[in-house]
Structure 1
Amino acid sequence: MNSIKAILFDVDGTLVNTDESIYAGLEYTLKKFSLPCPGRDTLKNYFSKTLARMFAELAPTGPQEEMLHMHRTFQKEHIELNKEFPGVRETLAFLREQGFVLGAISNRTSHTMHDILAHVGIDTFFATVITADQITKPKPDPESLLKCLSILECSPIDAMMVGDAWSDIEAGKLAGMATCAVLSGPQGDKVLEAGPNHVLKTAAELPSLFVYST
């Protein structure tokens, strides 16, 4: 752990509780287009996908671009549905004070990502934020992670990926990084199937991995 210089974070389910925002946005949009909407126990299985992929799979016959626009507009107009997980701000501040450089990686596009980070007051902690519209292959492909590390001028061997979903951990492993799973996301301990190096209940516990090694 002594070699870790950069820590990359997934956002949804890891740093910010966006569950209600996503659920409500999907339900609102599908209802507006008179399309069937499965229950939340089913919807949560789509959360690690891009929004475009969600609608392509949930409503393949629906007007894709119109649904995407409506969902993003709903989320912007109801930004208050996104809540910072307890202790996240203090954790990010601690890690930055310890000299770690921080990045954020999301399968969201920039349409909503920057608004969410600013809303919960953690946007200034990140040296860079990589969103789905900046890459061609979203997580679990490692493209977004490697792009972020390139900007940060950090080797994968000196970096860690932190996330709540299988796709986060798989992307980190494919990039050659250390990985840490948190169990705060909607899919719970399913993330463990990806075989992370470390497991924590929440991102707020992350300093415990470094407090004796920095």
Structure 2
Amino acid sequence: MNSQQIFNLVGEEHFYLDDFCVSQSNQVVHDYLFNWPNWNDKILNIFGPKKCGKTFLLSIFADKYSFYKISCKDLTNSSIENCTRQDKLIIEDIDAANEEMLFLIFNDFKLHDKYLIFSSQLESSKIKFKLNDLHSRFKSLLNLEILNPTDNLLYQILLKQMSTRQIKIDKDLLLYAINRMERTYDSINKFVDAVDRESLINKKKINLKLINKVLQYQ
């Protein structure tokens, strides 16, 4: 098989943190978070495209430093009290928030000088909040961006996931797949799941036909 190799496989430095791959696409966010509590800003927003690794990294961080973590969709009148009792809180996916609840929590943490991390797909000043006061607060936030992985990083992550599942695949097939898949962590996860499932069902060595079948449905 002729593979169209469009990138160098040895250019980007990276390392793994509990299976999360730290690289140039997320290094700034990683370094700021794990310098806690020596932060310049106690309230900040982590943003980046869907499935870029925000939740994974924040989960590792929350476990390490005992931050309470909740998704915005799970904010209710009963959970508000629990959230405001915390000194260290992470609220994920604020793009579609209950604005009044978010405003209440933001004010409480600001007033009492507590640690609060938000996550979103958009930079916080670009989120179209209806409450003007909430929009004003989020305009002034520190925003740190996680980017989608580079081609080099995709290859390394894909290789590691295949190895973890003991899936044997030729390097040329990996390159072939990367050149044709979406550049996101989500695409990698779905691709590996599908390849693993197809190879188990068919009980065959992974070949170009199987790869193309998987890519067809990505």
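No lab work stands behind these numbers, since they all come straight from the coordinates. Small disclaimer: the values here were computed from a predicted structure and weren't measured. Cβ atoms are built from the backbone, for glycine too; each structure is taken alone.
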Assuming 20.4 is mean count of other Cβ atoms within 10 Å over residues 150-157 as calculated from a single structure, say which of 1, 2 it is. 2
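Using the calculated result 17.3 for Kirkwood radius over Cα pairs in Å, pick out the matching structure from 1, 2.
Numbers: 1: 17.3; 2: 19.2.
It was calculated from structure 1.
Here percent of Cα pairs over 14 Å apart, for residues 78-125 alone has been calculated and equals 49, so which of 1, 2 was it run on?
The value was obtained from structure 2.
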So distance in nm of label points 7 Å out along Cα→Cβ at positions 134 and 182, computed for just one structure, reads 1.9; which one of 1, 2 is that? 1
Tell me which structure, out of 1, 2, gives -11000 once helix-only ellipticity at 222 nm (-39500 (n - 2.57) for each DSSP H run of 4 or more, over all residues; to 500) is calculated. 1
